1. Quick check on the output: 23.5 is mean projected area of the Cα convex hull in nm², derived from one of 1, 2, 3. Which one produced it?
2. By the measure relative contact order in percent (Cα under 8 Å, 6 or more apart), tell me the structure among 1, 2, 3 with the highest figure.
3. Which one of 1, 2, 3 has FRET efficiency 1/(1 + (r/R0)^6) of positions 50 and 314 (r between Cβ atoms, R0 = 41 Å, to 0.05), as calculated from the coordinates, equal to 0.95?
4. Suppose you compute volume of the Cα convex hull per residue in Å³, for residues 26-73 alone for every structure in 1, 2, 3: which one lands on 146?
5. Please state which of the structures 1, 2, 3 yields -12500 when helix-only ellipticity at 222 nm (-39500 (n - 2.57) for each DSSP H run of 4 or more, over all residues; to 500) is computed from it.
Structure 1
Amino acid sequence: MSLTGFESQYTEEDVMVQGSGLSRGDKQRNVKLTRLRELVSSENAVFAIDLPDYKQVAVLADHDSRVLVRRRVKARAWQLGPLLDWARQQAHQHGFVDVTIACEPTGHRWRVLDQLAVQRDMRLVCVQPLLVGRARESEDYTRDKTDDKDAVLIARLVSELHCYSPEHPDETWAELRQLGAYRDELITTATSARQRLHDLLECAWPAVLSAAAEPFDSISWRAAVAVALDRADGRPEQAARGGYQRFVAAVRRELPRWGAKQGPCQRIMAAVYAALSDPTGVTTQRLGALRRAAWVLADWHATKTRLAQVQTRMLEILDELGLTTLAGSIPGVSPLGVTTILAETGDPTRFASPRALAKHAGLCPREDISGTITGRSRISGRGRPRLRLAAWRAVWGALSHNPVMAARYQHLTTREHNRLSPGQARAAIAAALLRWIHVIVCQRIPWDAAIAGAVGLPAAA
């Protein structure tokens, strides 16, 4: 997303810490490098492993990325314990105190390797695959990709401290992250099923789509269509043979399965019943399409039911963490919306500052300034895309209910200088929401409109 014309009011590198001669960015970078040097001690050799499914390639290297020993093994991730023991022995023979394990965060295998390292009191760091991909070309000006080469590149990047310490969540935060990922899958599946159902009905039975103003949001319509498709077996007119009253009675029995707490809407019932006899639709496709629609509707219902169960469990975890009241203190943002964001961030206390959390989502501005030339600024987009999406969704729903967000949006889109488009303003407010959540969770204080809407808030929101 472009933030054309954006001018940061307090770029990290421009903020000088009084008396030190170092900018805020310099000091934060120094702290980060010190922390990484503690993990990648100069007294330890670097043991880099490329983690395919079965054939593992590993190299032991010094801090000049010179390969001391190389080994290939055929083993699954859970069988790499002896390989780590061998690496420690080889490091001792080459004069090192211990080894630092390094790998790419490949699927689930790096988590297995991390646990094996913890059991042996070893340290593990990860290297971003993006950096490994770029290092391939910088190594020998080619784009050759082999497991042997990648292992050496991982060792080189770690020795240069281009790595990070992976998150080590407890069981509660780990479960929340898994549920958040599964919820995302269920939303995608439910949306796909809804669209397929719409397409099938529009082709084979378009009359039923006009039976309600918002058919897919109406419980009465969904229950009526479920009864019609189940009874008709691809031929809607058969469901009308028992008469209107029997049809409505069948829908009444179906309604509780869809979560209804009252009777059906009679206007929708009459419209769906009238559509049973409407022959409009592609004749040759109608039988097969409606039979398929019955299965798709059942899949959609099952997915929505499972989604509700997952969301209930996520809210239970939020309560276990003691964050329910705090999460509900932001006007316009539901506790579920905050929980979805926390499922992507993990424990926010692991981030040094609220700005670091926004950067983790890729919602921080990317500067493009050199000398007297100022280019177009955009959000970095380098963070977690699902976290960015969760914050974006929360802002869409909250803008009309949160006075601070609404005022900020109005200011960003109407100011004379550096005016943002609606999409850019929402991205800026999404970053602000992440910073609010960091403060609320880490300091255990409810949302305060006076602080959140402070005049001194930066233009990037």
Structure 2
Amino acid sequence: MAPARAAFFALALASSAQANPHEFTLANGLRLIVKEDHRAPTVVHQVWYRAGSMDESPGTTGVAHVLEHMMFKGTRRFGLGEFSRIVAEAGGRDNAFTSTDFTVYHEQVHRDRLPLAMRLEADRMANLVIRPEEFAREIKVVMEERRRSYEDRPRSLLIENLLATAFAAHPYKWPTIGWMQDLENMSWRDAQAWYKQWYAPNNAVVVVVGDVEPPKVLAWARRYYGTLAAKAIPARKTLAEPVQRGLKRVAVKAPAELPYVRLGYKAPVLREIAKDWEPFAISLLAELLGGSDAARLHQVLVRERRIATSVGADYEMVSRGPGMVFVEAAAAQGRSGAELEAGVREVIAGIAAAGVAAEELNRARVQLLAQLVYKRDSFFAQALELGELESCGLSFRDAERIAGRLKEITVEQIRAAAARYLVDDGLTVAVLDPQPLNPASAEVTGVKH
């Protein structure tokens, strides 16, 4: 059954790729990728800046994310809040997000309103006004977001400490939202300097997916983005992370009911899709470890031994910097963090020594292929895939090759990847040491800007 389902998903992926994305480069260096999808009269428009928290410096961590907030505070042409109001009145929606590797601004609108979205984004690419008084208000919003999303959330705090411990030198060691002390010391001039340094057409990729005609999209891009001047973008420094030579460990004390552990293993990421097989093997390895209730960790730790209430595994094979495989487990009542860690590492050691069954690998492969297919149902997800590949040094064309590479991975390659990378020399273990709960603490919710 699994091979037949895999064939079905491969066929679906092939059929969805018949209208390949179109690529254009404007005279000022802006890259434009357009993918036609005529299933609905809408369009997603995303602007990707290749500037994320990994490009920051110690002392100004969080500035990329703060600038993202300030991008909604007005330009020389549009006042405070006007951007989102105009998009909403046009029947669309807009937002943004910052990561370690890039910052993305996006709109989803009716196909006829794409020129409007382009005009607005091109305007704030060049004409942002950062007012000191508005910055003073917004930095407090960001600090509150940090408190509510990290410092008041034990698991988020643990993940933050894991990364700070795992990386000795690479900027992935600091959080995208920034350290609180850096936010407290940040000024509007820091945000302005970041904007002037990185926000330029020659450091941006515009991705458009939806019910569009590429020649028209190119004409609009030339009209709105093509008039902007390119800038001298600072040279990117090679950020090497020293080789880890032994297990690292960190414990976090925070109010919680039960222990929780998260293990992070150093792992390679995708650089050349035709040559690199290990990232695909690791993706499948993470899926068969913790991708579903049928995965190895759930079967052993939750169902059989009942030492965990939930388990999971995660790996992102596309990134500008070094990769990690994360494995997590939440303790059942009366179980300790040490038991969880030992159980996880035992399951992983078993795969490294004995490998996995073909049926187990095929099940994980079908699940990943299904995720690729379902992603094509969303214009937004399609655009995310294309933009991320381009922003991380790969090609948008690689999107159509991922399924084929996943199909090639063998059970021996799964075992070899586990034996090479899921080992102590690249491992950082973070354990949540539960402290008494504060009954007066308020429920934590996310902050949207």
Structure 3
Amino acid sequence: MNPIKIREILNCTNGKLIKGNSEDLILNICTDSRKANDGDLFIPLIGENFDGHNFILSAYEKGTKSFLKNEDQDINLNFNNINIIEVKDTIKALGDIAKYYKSKFPINYVGVTGSTGKTTTKDIIHSVLSSKYNTLKNEGNFNNHIGLPFTIFNLNNKYECAVLEMGMSSFGEIEYLTNIVEPKIGVISNVGLSHIENLGSQEGILKAKLEITANFKGNNVLIINGDDEYLKRIKNKNLNYKLKSFGFEKNNDLYCIGYKMDKKGIYFNCIVYGKKEEFFIPARGKHNIYNAMAAILVGIELDLNMDEIKNGLLSFKPSKMRLDILKNESLTIINDAYNASPDSMKAALEILGEYKDNRKIAILGDMLEMGDYAESGHRIVGKLAKDKSNIIITVGKNSQYIGTQALYEGFNKENVIHFRSNLEVMDYLKKMLKQNDVILVKGSRGMKMEEIVKFLNDYTI
């Protein structure tokens, strides 16, 4: 982070300097008192089960001399040479500071959202753009109203571009992030069932995702999956921004006309604005062709030539726990434990199904936040799992419907097993794993399926 002055913080947050010197410098933003240092601005956030104001003294003891506080909070810091800034809401102030800090860097910003695939799409876009530009991206799950500002604070003068994933679970959240980032280009990977419990329907999810266009004007570009049942509905609308689409259907600006996969990755051919091009990406699964096509269109919009785009795709490395294929002496593990929805389950099962010569085991956990779609969503996965696996192991509560549907579809009942906990799954696996098994592990974040992945990775037969 480049240094900024206290007076800049006051201006962008509409804050009040209770104590201190407005010319003092801030070298870093901190919300965790355990990581606080001299030169930091400590921002005490308030959550359901914590109040950061209770840790202001701890941050001071670590060397921090500058603090934000909510106007309705009293703090007792009777020390010299400290700065105390009062604001209405420290969480909003964090976003205000991020928006101001971002304004110091007039580079191209790409915002990425979608029900599934947004992290991989972001990573592929980053890989493509990095072939020409020094590009920033958010790491891990830094994609919400707390994490995204901290990604922005990593900006400095060396960056020429930024690709920022925007997550959400309710209406208004994407719009809030969009107001901070103000992306030149928005990308929507798809509209699925993730967070449908909060958004009511896929129409509601579409509306929430389109919040990424909240500040769009004539020079902005929205890039969409043109094959998506819901996203394709906006193709014929009168929009005040440019719309570009990708997919397998020929009415898209960029469409795939053929592909083949091997252990190295995917070779695919596309028609790009009327011209045939050949591409390769070191990733598995047809869904990654969609993700790559989104990145190709972003690259074109930001003036990359085809060689730069192809080199960027070639350099792609997937994030951990997202279809991350691990191998030890005994097993092949498809680690897709980061999160789950019916669409992402389908993509993962397709990859499991590619292993023709091995026994295939699908270990599938609950898909959370499905609301009224909890049973039907899990049953959809059961239909898919039937043809892509030899053994189905489910864990949790609603995941039992995966097995129930697989049995209804004719799956061998001896090969469908349900457990309530990850520990029970691991105990069972000790008794039944065989050399060269291929095992998919997938479930929602709250299911902590990485516990099973770690067990498998350390296990030898």
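Values in this text are rule-based calculations from the coordinates and carry no lab data. Keep in mind that this is a model prediction, so the values were computed, not measured. Cβ atoms are built from the backbone, for glycine too; each structure is taken alone.
1. Working: 1: 30.1; 2: 22.1; 3: 23.5.
Going label by label, the one that fits is 3.
2. On the way: 1: 15; 2: 23; 3: 11.
Evaluating relative contact order in percent (Cα under 8 Å, 6 or more apart) on every structure, the highest lands on 2.
3. The value was obtained from structure 2.
4. On the way: 1: 95; 2: 146; 3: 65.
Checking each candidate, the match is 2.
5. Working: 1: -17500; 2: -12500; 3: -9000.
This figure was derived from 2.
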